[in-house]
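Enquirer: Next come the structures, one after another.
Quick note: the coordinates plus some simple rules give every number you see, no bench work behind them. Please read these numbers as outputs of a predicted model, since none were measured by experiment. Cβ atoms are built from the backbone, for glycine too; each structure is taken alone.
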Structure I
Amino acid sequence: MDQHVLIVESTLREGEQFAGARFTPADKQKIALALDRLGVPYIEISSPAASARAFEDATMLAGLGLRARLLAHVRCVPADVRRALEAGVHGVNLYFGLSPLLRAHGHRRDVDGIIAAATECAGLVRAAGREARFGCEDAFRTPEADLLRVCAALDEAGVDRLSLADTVGVATPRRVDELVRLVRRNIRPGTDIEFHGHDDSGCAVANAHAAVEAGARLVNTSVLGLGERNGITGLGAFLARLYACDPALARGYDLARVRELDNMVAAMAGVPVPFNAVVSGANAFSHAAGAHTAAVLRDPHTYEALDPAVFGATRTLHVGHHLTGRHAVAGRATALGLDLDGASLETATAAVKAAAGDGPLDDAALDSIVRAYGAPHPQPLSLTAGEGLGVRGAARREPAPEGRGQGPAPEGAEQLPCPDPSRSVPFHALSSAGSVS
C-alpha cells in the first residue's frame, strides 16, 4: 500500500439518501466547494435523470469549475446515461445489483441480462469520452463465479474501474482483502478497483482500509458517513486511518479542513456531530486520567496516534476532574502564575479530586482550590496565545441544540511554552465538564 488513495466523495449522492436529509441547491454548492478545497479528486452526485431538480443541480455543479471530477450515479438505462452526459458530468458510475437476492427481488435480470445492459451503457459513456465505472452492488453476497464473470465482461468492455460494494455492511476486513485480491487477479492491470462499504455492522472504515491494502485504489466516503441506514465509510475517519498508517497515503488532502466540513454538513443535515466522531468529536483529543495527562504533557505521542494540529484541532486536558493528577494541577497553577511546592501540590491535587467527586469543577471552583495552596510565581510567565501548551479551566458545556452541529470551541485559552519546543502544539486544559475540539 504505497500509492496515493483516491477518494470518491459521495455526500452529494449517498448522503442525500440519509433519512431526513435534504440538501438545497445552495447547500450542494457549498458542500462541493468545501470538498474541492479539501482536495478530493472525485465528487459523486445523484443521477441527473432522477428528477428535473436533480438535473438542474447536476448542471449547476458541473459549471462550478471544480478541480474535482464530477461523477453521476446512474442506472444501466441508456436514457438515464444520456441525461447524465447532457448534464456535463465528467464520468458515469453505472451499477447493478449482482446478488441472488437483488436479482430475484430487485431488477429481476439474470447474469447475462446484467452484462448485456451494463456493456451497452458503458459503451455510451466511453463513446462520449467520459470516465466509466461499473459498480457491483451487493458484491459480498454474490457467488464468486457470478461476480468474476460480470467483472471480466465489463473489464473487456473497457470500463475504467470496477467497484465492489458491501451494500448492507456484512463484510469483514479479512473477506474484503480476499475478494479485492481475487478480482485484482482476474482483470487487466490498468483497470482500477474501487470500494464502497456500508457501516451496518461497524466495519466500514476498517473494510475500506483493508480494501486499499489489498489493492483497491479508490474508496467511497461521505462526510460523517451519512447515507442509507447507518451510512458508509466516513470521510474524516478514513483520512485519519490513512494518516495513522502512513501520512503519505493522505497526501493531497487538506486534513485541517475536516472538522469545519463535518460541522457544516451536520448542521445542513440537522444532526449533531457525534461526541466520538473521529477527529471532529468533542472528545477526540481529550485527556482526563492523571497518568495520561502527565504523559501527554511530556510527550503527546504517548496517548495520541494523531497529531491534533494536523487536523486543525487542539488538545483538551481535564483538570477539574476526580481522576486528575499532580502534573495537570501543577500546569494549572503555572498558568495562574503560582508556585506549588511538593507538599502543596499533593494537598491541592487531593483537594481537587475530592471537590470533583460529585461532579466536574468549573473554572472558578478549580482556581479557588489551586490559589488556596499556591504562592505567587516570582517571575510570571507570559501567556501569549499560540506559544504552545495552554492550561485553563472551563465551564460546563451545554449539549448542542437539537438539529445543529457542534459549535466552535471556546476561546481565550491561556498559553505556556511547551517543555519541548519541537512539540509546540496548543493545549487546552479544562475541567472535566468542559471540552473544546
Structure II
Amino acid sequence: MKKTLSALVLGLFVLAAPSYAQDDFKLEKGYLSLFNGKDFSGWYQKGKEKTDLTGKNETPNKKFTVEDGIIKVAGGGGGDIYTLQTFDRDFNLKLEFRAAPKADSGLFLRGPQLQVRDYPTVGPYKKLKSFKDADWNELDITVTGTSAECKCNGEVFEKTFKTGAKGGIGLQSETGKFEFRRIRIKVASKDKGGFAQAPANPATIDVVNTASGSDFALPAGDKKKRLLLITESRGFVHSVVNRNKKDMCLVEKTFVELAAKEKFFEVDFTQDARSVINDENLKKYDAVFFYTTGELPLSDAQKSDLLAFVRSGKGFGGSHCATDTFYKWKEYGELIGGYFDGHPWHQKIKVIVEDKKHGATKHLGDSFEITDEIYQFKAPYDRKKLHVLMRLDMDSVKNPGKRADKDNALAWTNEYGKGRVFYTALGHREEVWNDSRFRQHVVGGLKYMFGMDK
C-alpha cells in the first residue's frame, strides 16, 4: 500500500511537472526521427477520414498534444494517431514513454497493437524487473518479417509479437495520462544486409518492392518498369479493393503477384492518391493505374501534374470503375476515354475480340465468355477517338442497354499527348481477378502502357 501511494504521488508530480525539450538527446546514427518534438508533422489522426496533422500541435479531439518535445496523451480513448509513412521492411523502433499509475495506451506496429501501460499495476507484463514507476521507460522493438522482439529498458518481454507485413506506427489514447518522446526508427536496407537510414522525406505510400529477392535479370542496361497503383474509393467500395483489415486487397495482391511472376515491373500501391500524386513523386514511375471511384481529393495542381506526367510519354491505365471516377474533371474523362453510365448486365456474356494482335487481347481468340458486371459508357466515349480492343456481343444479352448504337466497348487504348492509356471495363468480381485470362489481359495492357508493346 505504501509503495502504491508513493507511486501515485510521484506520478501526479511527474506528469504535472513542466515538460522539457529533448535538448540533451542526440539521434543515433542511421535512425530517422518520427517525431520532430515541435508538432505532429508526419502524422495523421484516424477517424472516418484521415486528418493530416502536419504543422499542428493538437489533434482535433484534443486527445493528443505536443508540449516541449513530448506527445501528451489524455485518457478517454478515440482518434488514435499514425505516421503518414508506412514500412514494409524490417526495422528497429525506439521510443520512450511515461505512464501515470494504472494508465493504459498502445503502440500499433503495422496494424497489431502492442500493449503499452503502467505494466506493474495494469499488466500484462507485471513481472518486468526494469520498469520505472512514473518515470521514462524505453521501448526497443526489432521487427523481422512479421515478428517483433520487444524490450523495455533492455529487458525482453515479448520474443515473437505478431506484426503486420507493412503499415505505419500508431499511438493509442485509452485510459489515464500518458507521454511519449524520442520516437525514432532504423529501417533495413533492401538487400537486408543491415539497417539503413529511412528516407529524409518519406512518401506517404504503402510500398511493396516486388524486386526484392528476385533472381531475374533484365537485359543489360534495362531496368524494371515501375507502376503506381491507386485503389482509393470515394464512391462505391468494391469488394476487390476492400482490405478488410488485411495488408492488401485483392487488386493489390494480384498486381504484386503479377510483378513477381512477369518480372518486368515493380509496383507500389496506396489508397491515398493525394499523398502520392505530385510532380516530384511521379518522376519515380513509368505508369499509374487506377481502380477507383468518386471524386478523389486531388488539388488542381495535382491534377495538372498527373496529366503532364502522361502527356510527357508515360502510361496510364484503369480497370472497371476507373471510369466511375472524377466526373467533375473533364480532362480526366478525355484521358480515360469515357464515363460509366450504368451496368445493365451482371451475368455471363460473350465478348468479341476486335484486335487479335494487341498484347492485351491476342491470347483471347475471336471471342470468349465471362461472368462479370458489365458497364455501358457515355461521353466523352467515342470509338472514333479510341482504339477498341474488345466489345460486348449484344446477341449474348437480352437487355438492350441505353446506347442506340449498341456500341458497348469493354477495353480500349488511347493516346494522350506522347502517353499511352489502357482501360478494361472488366474486374468487378473477385473470380475475374483470379482468372488467368484476365490476368494476362492486364499484363498485356501494362506492357502497352510501359511502351514495351506498341
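Enquirer: For distance in nm of label points 7 Å out along Cα→Cβ at positions 127 and 151, find whichever of I, II sits highest and give me its label. Present the calculation step by step, with values, prior to reporting the outcome.
Expert: Working: I: 2.9; II: 2.0.
Largest value of distance in nm of label points 7 Å out along Cα→Cβ at positions 127 and 151: I.
Enquirer: Using helix-only ellipticity at 222 nm (-39500 (n - 2.57) for each DSSP H run of 4 or more, over all residues; to 500) as the calculated read-out, with -11500 as its value, let me know the right label among I, II.
Expert: On the way: I: -11500; II: -4500.
Structure I accounts for this read-out.
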